[in-house]
Each structure stands twice: as C-alpha cells, then as structure tokens.
Structure P
Amino acid sequence: MITIQETEIKERGLLGANRAKKLGRPILMSEVHKIETTNPLSFFNTGKDLYLGERFFWKDPTNATVLIGLGISKQIQSDQAQDRFFYVEKEWKSFLKDSFIFNEYHVDGVGPLMFGGFSFDPYKEKTELWSKFADSIFHIPKFLLSIIGGETYLTTNIIFTPNDDFSLYSRTMEERNQLLHSLKDCINSKTPLLIKKEELCSDKWKLTVDDVVKELTDGPLKKVVLARELRLSFNSVVEPETVLENLTKEQPASYIFAFESNGDCFIGASPERLIKKHGAEVYSTCLAGSISRGSSEEEDQALGQTLLADQKNLIEHGYVVEMIKEALEQSCEEIILPDQPQLMKMRDIQHLYTPVIGKCGPNTSLLLLVEKLHPTPALGGLPKASAVGKIREVEDLDRGLFGSPLGWVDYQQNGEFAVSIRSGLIQGKEVSLFAGCGVVADSNSEEEYLETSLKFRPMLRALGGK
C-alpha cells in the first residue's frame, strides 16, 4: 500500500491550493508511486462502480506498456475540424503549465498523460451512433495504473481550483486508498446471448464498391477504403470487462483498448501501430494486404506465400509504405525501412507488414506526426485528400473513432497511437462492429465483402458470437 505522512499531506495540499489561488486558475498536482504488481483487468473492473463511463484500457502487443485510467480529472475535447491536432496539443501543454509533478521515475507512460483519439473525418456529418464522443476527445485520468516493463506505478492527478484548500489532497488520498483496498480479482460477468445480427446496407455497400471501381479505372484515384457496419443485439447489457478479458486471451499480439465516454465504450484489438515516440526515435507500421489463416500449418504457410506474391496486395501495401515514408521524412533526419514486407500473423488473418523507424529531434510533436500520418492509405486511400472526400461522399457509415488514431501522450511528449481497427462500439445491449477494405481498380465487390466479414471475426468472437 501507499503510505504518506500526515505532514506531507498537508504540505502538498497547501502547495496546490496556494498556487491555484495565486494564479487564479486550476493547477494540476500529480504524484507517482511504485506499487505491487496488480492485475490490470482487475483495476479496470474495480472502477466500474465509481467511474463507469470514465475509464480507459490500453495494452500494446508486447505487453511492455499497459495503461488503465479511472475517473476524469480533466477532459480535452472539441468538435472543431480545422487545426484539431494543434488545438489538443496546445490545451495539453497549457494544462501542464505551472503544475506540480512528483515523479522520480524516468519511464514513458508514468505521470500525467492524456488518453483518447480523433474521429476519422471531422467533416463527415455526425450521426446519433457517435453522439457520445467528440471529434477530438482526450481524458486525463484521476488515477492511472501504468505497468511498464513489468513494473507497476500508480499516478494520482488532482486539480486544485482557486476555491480549494489542502483538504482536497487528503480527500483524494482517502479515495485512492479505498480504490486500492477494493481491487477485484475476478470479473464475475457472463457473456450475454447474441439474439440478432444485422448487416447494414450490405447490398448497397457492394454496389458502392462497384461504382468506386469504375471511378478508379477511369480517374485519378488509385485506392479508396470503404467500410461497413455490423449491428449486434444481445439479451442483456454487454460488459466491456468481459470483452476485454476475451480479447486479451484471444488477440494477445494486438493493441487491446477500451475507451468509455458518457456511457458508451469503444473497444477493440488492433494489429496496427500508427506511430510511437520515445525521445528522438519514432516507430511506425505499414500494414496493408491480407489473407485468411490456414486450418493446418501447411495451408497457413501456403496462404502466406500467396499473399507475399499477390500483386494487388503488394501494390496496395506499397502505397502505404511510400506514404508513411514521405510523411516521416518531413520530420525525421533518417528513415530505416526494409526492402520487402513480411507477414504479421494474427488469430484469424495474416497481413503484409513493414516496420519503419525514424530518427528525429526530441522536440518533434507526436500529435503533429499523427496528423501527417492519418489516415494512412490502409484506412483512407490515395491520393489522401481525394480518397477521404470520396469516402465522405459515398459511404453511409459514420466511422466516428473507427480507423482513427487512438492512444496516449505523456507529459514528456512521448506516447503511442494505434489505428483503431478490429473494433466495436458498445451501447448497452447493442454493439456496432466496423470493418473496411481497400478498393483498387481490379477489386471485386464480393471478394471485398468477404474480406470485411473476415475482419469482423475477432470482435465477434470476443462478444460471444461466431
């Protein structure tokens, strides 16, 4: 447990209260403690009673970084379309100004950080489906559990206003102690029964694919990624805790995430990193081109070799590699990039995969890199602006956070964003799943439809469907 002397409680409480009064505005006080190893799913589950709708969960594919946030000490959100990445960064830096940060550990993802994401296209007409999420939305949690390289840290963030006194600090310490004492090891929730599966506008979607193929044959567009929605209804409320547990078991090599806002929960298991920043180095992933897994090792290898030799998928993958390389070159002094793609094998699907490393200045903005990279040709198309415009015109789906950058930035401006694919939106007893595919000049609408069906599988299985 965390023990703090009474005198230290009063001293820190007075520090925060006095500075907020002096400056006449809210001030952050953040403190970090190393604690005993804690099950991250248990921590997330424990927050259900007090912080429902104010939680997030993040796990990277290597388990090197696991982050769980409970409560919201500060929210940065906006529906403005212009300069939205700059706006969030400005608000984040402004929030950190004049703060007290007690953190003796020099580790990324420990201390104050914000977690959230940006909608796929802020110019797309917003629907009721995504009404609980702003186009730019980030949470700075009240309590953050960080498991970094096997070590466990707890960050507590307190916001002092000019009207607060030192007692705010002691009340928050008591709240933290109660949280740590009430950790629950088991989830104790059952997977609800799937009673209805509805493929929204599937025939119309195929016709849209056919129409776009004609445009790709005759026009300047090279590729357009089209997505569709699968709506599921269950006999009881779907619990994010159960879905997270299933995803963690079934998709361990993916980014596992959950992000709650106003009662809804965006959740998924994405294989695709958008960008990671650690000091002067950045890492990205080119992921495009896919095929199913085989039922035997021989069949699986044969399918993988087929993918590595398939010209349609290699061309599609090449578009992504070239775009990410060009985007990073604007900020990086050096780009390290292998000549040929390799295979990334997930449970249900295998992809063409090319890792990218960039060497940049330590003050390079992570959110500026996110802006340059989003959307990659794997989620938008080529040329980027024209492809996104075409998606906006022909796609019925409001993508919201699907296919968007989702991740975290800490107070040292390091962090990581994934491309939020293989994902769904939980809304009580109903869930929307999303999947997309790259449409090029020789695409076949029936084959693309089957590819999206394959991409629904990870989330469908985690929800108890097939």
Structure Q
Amino acid sequence: MRKSVSTPDDTGSRGPIPRRLAGMGPFVLVWGGQVVSLVGNSVLRFAFVIEAWSAGERATAVTLLSLCALLPQVLLSPVAGALIDRSRKRNALQVADAGGLLVVVGLGLLHFLYGLQAWAIYPAVVLLGACAAFQYPAMASAVPMLVRKDQLQRANGLLASAKSTADVFGPALGGVLIAFAGVGFIIVADAVSFALALVAIRIVRLNGDKPGSGARKPILADAAQGLRYLFREPCLRDLMLNFCAANLVMVFGFAAVQPMVLARTGNDSAALAAVNTAIGIGGIAGGLLMAAWGGPRNRGRGMMAGIIGMCLSAQVAMALAGNVVGWCAAILVGALIMPMINGSMQAVVQTKVPQEWHGRVFGAVVFLSQISVPLATGISGPLADHVFEPQAAAGTGVFTVLGPLLGDEPGSGMAAMLLIAGLCGIGVGLWGLARRTVRDIDVLLPDQEG
C-alpha cells in the first residue's frame, strides 16, 4: 500500500520553527563540519589559482586546474556511488574526508620540506576531486538517516547553503591569508578543517546505517546500475532528462556571464566581484530559506516553476539589464531559487529510491547533471568570440531581431547567448510541467518505507 504524500509528520512541519527543526541536531553537527571543510577547500583552491598564475602559465593554468577538479569528480561518481552502497554511509563519508586530509597533509610535507612546486598542484587537485566524488553521494545518502522525512528538504537546503558559504567566503579569506600568512598556513588550516569534519562524522549516530547486502557484481557493472535504475522508472527518467536539458542550457548561458560583465564594464573587476558576491549571497539566503520553509508541497511542480523562475531572473533579466545593480539583483534572485530546485530533487531521490540504492543513484545524478558542464563551457567561448559578438557588432544574424533589445556594444553578443539560454530553459521548465510523470511525481511514484 502506498504511503500518502501528507504523512503525520508533515502537519508538524508547517508549525512553529522549533518543531520544524526539532531533532536535527546530529545533522546540524555534521553539516557544520562540512561547512568548515568546504570553506577550507575553497581557500586552498584560491591559493592554488594564485600559485599557478604566479608560475607564468596564465589562463591555461587556471582552466586546467578547474578541469582537474571537475573531471575526476564527474567520472568517478558512479563508481563512488556503487562503493558507497556496499559500505556503511559513515565509512563512506570518512573515506571522503580522510582522503582529502591525506592529500593536504602530503602537500604540507612537500611544502615545508622541499617547497611547493607548481607541478605538484595538479595531481593534488585531481586527488581532491576523486575524494569529492564520494562526498556528495555519501552525504545525500546519509541525510535520511539523520533527519525525519518531512525535514529532508530543509536539510538539503542547509547543504546548499554550505556550498554557497564556501564560494563567498573562501576566496575572500584566501586573499587575506595569502597576503598575511602564506600558503603554508592555508594548507595547515585546510588539514584542520578536514579533521574537524571527520570528528563530527565520528561522534554522530546514523540511524539504520549498515553495509549493503546481496550478490556483489563487478564494480563497473554495479556502478551502471544507478543509471539503469533512473531510466527504468518513467518518473525518475523524465525528471533526470529534464534536469540534464535544463543544466545544459543554463550552463551554456552562465558561462557567458563573467566575460559579459567584464566586456560591458570595460574590464571592471569590481563589477565582476559584485556579481559573484550576489550569486553567493543568493545561494546562502536560498538555502537558509529552504531550511526554514521546508520546500514546496508538490515537488514536481515546484522544481519546474523554480527552473522557469531561475531562467527568467538569472538569465533573461540578466541579459536585458544594463548595469551592475540590475545584474546583481537578477542573478541574486536566480541563486536564491536554485537551492529549492536542487533540494527538492534530492528529496525526491531520498524518498522515492530505496536506501540501498542511494549511493549508486546519487552517483548517477552527479554524472548526468555535471557531464554537460565541460561540453557547454567548451562551446560557449568559441560561439561568443566567433559568432555572437561579431553579429552584435555588425547587426547581422540574430541581432536583426535582438539588436534593439541588447545593443551593439562589446558584450551584447554574450548577452544574446544568455537570453537565448534563458528562453530555452523556460521551455524546458514548461515541458516538465506538461509531463505528468514530472509534474505529479509525488503522486505517481510511491515513497519507500524506512
């Protein structure tokens, strides 16, 4: 018998805030450890960027660092998910943090004994990316063991705010520490942050945490099961296809934001810093709002409405705005909405997928959602430089229509890319609302017991 979407716990979730957050102490402790660790990692990444840049390799070095961090995490996520399902979730979380701790300690020894060379940064970032491949699937799988079902979206909102906190405060703190303390201090501080995250995981009890059972397949075959699970269930399949399409068009548009701001402001780094700060503040506020609110009752409709709202604000309005204040306001609203979208999607997987499948399914989610990032980022630059910017200057192509809206100054071509991406994203959200398997996923797909 299917359990009703509105459980007895749900009635309390709309009551006073103490009731809403009651019993979340263990999760908040783990979350606090993750916040410290994420900020430490963000500071270290910023220091790595400065070190690579100082070595004389310029933009190529920075791009390579980003790929070294992203690709291991994306490519290894399905395998990490399979390993997570074979072990206790506590052990998987400890592997992620202990692995990061070992890498940073190794860097520290190298720095203090021999001096940190630029070449050593790249394999270290690859190893940290491999550890991060375990982090998201393990944490997302552990959340249902730490909070009640009606608190899942709140917990997911707090997790989203943790990443945004690191994105905002990491570079700022990194700049101060590089200037006054040096790379050695940053490495030690990051090692301490990993240790604190490990301590938080060790002292918290995860309800129902046990190793996976059943016949063991080869690890690659087991990893592929997460993808198969998503695609054999029509509701999850359509939801993931929707998210993949939305992610592709939104990443394509967002890749043009920073160069557009620089081009339209005459390379004003303060304007770019303001926009990036607005993104982080919006993400933090959105995560905290999600934690206080609890998320939409109908998660399918809520996610699609969120995609439409995010594309309208952070892409369409951003493209049409003509100054820093407008850009900051538009992208802040979009960043505010994002935790609701991602938190609701995570809660759908946490409630609709059996616990023993969580690692593999979340690993597959990371793979499918992030694999579009290098593709969209890779094609956006050449299209901006060789298609949209020349068309904007000449008033040809799409600018026979968009010219009166976006102008013909530098950056207008990238604004057109952002506008087109936003319109496509709105179309993806409307497509999701038109699909009953997505719109009514809470009704059509039963919750899993336990």
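If you line up P, Q by distance in nm of label points 7 Å out along Cα→Cβ at positions 46 and 406, the top spot, with the largest value, goes to Q.
When FRET efficiency 1/(1 + (r/R0)^6) of positions 118 and 358 (r between Cβ atoms, R0 = 41 Å, to 0.05) is computed across structures P, Q, the figure 0.55 traces back to Q.
Where does the value -26000 come from, among P, Q, when helix-only ellipticity at 222 nm (-39500 (n - 2.57) for each DSSP H run of 4 or more, over all residues; to 500) is the thing being computed? Spell out each step's value before the answer.
Details: P: -10500; Q: -26000.
Checking each candidate, the match is Q.
Consider the structures P, Q: one of them gives 22.0, 65 for Rg and Dmax of the Cα atoms in Å as calculated from the coordinates. Say which. Before the final figure, lay out each step's value.
On the way: P: 22.5, 75; Q: 22.0, 65.
The read-out comes from structure Q.
Structures P, Q were shown, and Rg and Dmax of the Cα atoms in Å, for residues 78-229 alone at 17.7, 55 was computed from Q. Structures P, Q were shown, and distance in nm of label points 7 Å out along Cα→Cβ at positions 158 and 206 at 1.6 was computed from Q.
Taking relative contact order in percent (Cα under 8 Å, 6 or more apart) as the criterion, the highest value among P, Q goes to Q.
Here, each number is a calculation from the coordinates, and none is a lab measurement. Everything numeric here is computed off the predicted structure, so don't read it as measured data. Cβ atoms are built from the backbone, for glycine too; each structure is taken alone.
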